[in-house]
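The structures considered in this document are given below.
Laboratory data are not the source of any read-out in this text; all were calculated from the coordinates shown. No experiment lies behind these values; they were computed from the predicted model shown. Cβ atoms are built from the backbone, for glycine too; each structure is taken alone.
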Structure P
């Protein structure tokens, strides 16, 4: 057995997790569109800074339990939140 086989097996596991992450991000994006529609119907702004702050705080707490760096969690979810906001805007402006 070569040293490559365990490495390939680990890479395969990472690739499988990456696919799951992408599927979850796509599902989240779909929900962001629905949130945008709900906000439009209730005449609320697309961006909710208080909600974003609370979400990041909660996610950092959860991340800490999993030994994930707070800066990493913040950067990652700021990108995800920004995508959600941008995804919601076309829905809200076109309906």
Structure Q
């Protein structure tokens, strides 16, 4: 059972051919993954922008709720306080 050099070369060529086929398929798969990754990166950036906007809105809403929870507080009383301060200033200084 002697092994000829031709048999070894043939097996090596078959292995090289199979490896090249695998490499080509894998390169296509990796390219497809990279393209999908690029699309997802854009979507992630969009979602991050929307998320930060929602966080800003949430913090603004929480501030308004805090003002409303204060005793005799709120948006309407804020205007009334400004009016009262202006009126008191007018009575004191005459302007």
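Miscellaneous remarks
- Which entry (P, Q) yields the derived value -33000 for helix-only ellipticity at 222 nm (-39500 (n - 2.57) for each DSSP H run of 4 or more, over all residues; to 500): Q
- semi-axes √(5λ) of the Cα gyration tensor in Å derived as 82, 12, 8 - corresponding label from P, Q: Q
- Entry that produces 0.05 once FRET efficiency 1/(1 + (r/R0)^6) of positions 26 and 58 (r between Cβ atoms, R0 = 25 Å, to 0.05) is calculated, selected from P, Q: Q
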